[in-house]
Structure P
Amino acid sequence: MALLLDQNGGLIAAAPHPGPDRVAALAGELSREAEAMFGAAGEPVELDAVCEGGTLFLIRSADGAMVCLTDRSVLPALIFYDMHAILSDLERAAHAEARRVGAVER
């Protein structure tokens, strides 16, 4: 399961869609707490936690967060690589849309 969160920890998107409300609320709370504890001066935060049932991965920045819940068989470096790739693609798309809207307004 993957969740994309806004700056306040609100759910933007989930896969599979729709994500469980309880999981989204907990992911938002974890995102805010991770920023408060580890995001000194707006620094991005990467967090992974392993438990008996699986693994949780979090990337938090000033723009928001992504949380992935997986089983324990995944490679952490691969999950973080994929998460960074998705977040980079979303950022590029947002910048392209802003340029497109700016060009239309001229």
Structure Q
Amino acid sequence: MPILAQLASDDVLDSAYDWLCRRRRDYSANADVWAFRRSWPGEKEKIKRELLSGDYRFSLLSRITLQDGEYTDLWSAHDALALKALAIVLGEHQRQRV
């Protein structure tokens, strides 16, 4: 299966979504992850189309202030999911080559 097809597969996107939900479960009620989760079926299809067509574009990072006053840069929920999906697929390819 071509790598883009693997990246946009339901299994990979659902695994990346599960990871995102676990990773950001304690985020602020204002975080973009909550709107993303509410509209997941539609977001999944949009991301799938963009990945398969090669039109996916990453957005800018957001700078947030942590509870301890430190700053960190954060990927949007869309981008974090796409990056996790890529990590899943590339990790599998790496394991197959060893």
Structure R
Amino acid sequence: MNFPEFYRSLSEAEYKGKKVTLNKPFRTPKAQKKFGVYVKNDKGNVVLVRFGDPDMEIKRDDPENRKSFRARHKCDSATDKTSPKYWSCQMWRSDKSVSDLLD
């Protein structure tokens, strides 16, 4: 389905000459972090935010683990999309699986 240019500009942008999708996390297999996401900062520039330890497994299916992580990281106050904290907290929500959040 082809959307008008206005709607595409909300979800697509350009980062270092490459077309990217905004606000959609993806795995970074050869990077120092486990995930990455492209977002627009306050100035309107597209930035890459990397987050997550590549050597650790997300064990968010256990309600106690999820509750502990979200309390420890104060996920209720994470509102800045340009911070790794925000995106880590998004991965630890209970309403969607990690595979649903990824590209």
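Readers should treat all values here as calculations from the given coordinates under stated rules, not as data from a laboratory. Just so it is clear, the structure is predicted and the values come from calculations on it, not from any experiment.
Quick check: -19500 is what I get for helix-only ellipticity at 222 nm (-39500 (n - 2.57) for each DSSP H run of 4 or more, over all residues; to 500), calculated from one of P, Q, R. Which structure matches? Before the final figure, lay out each step's value.
Details: P: -16000; Q: -19500; R: -7000.
It must be structure Q, since only it matches.
Where is Kirkwood radius over Cα pairs in Å, for residues 43-82 alone largest, in which of P, Q, R?
When Kirkwood radius over Cα pairs in Å, for residues 43-82 alone is calculated for P, Q, R, structure R comes out on top.
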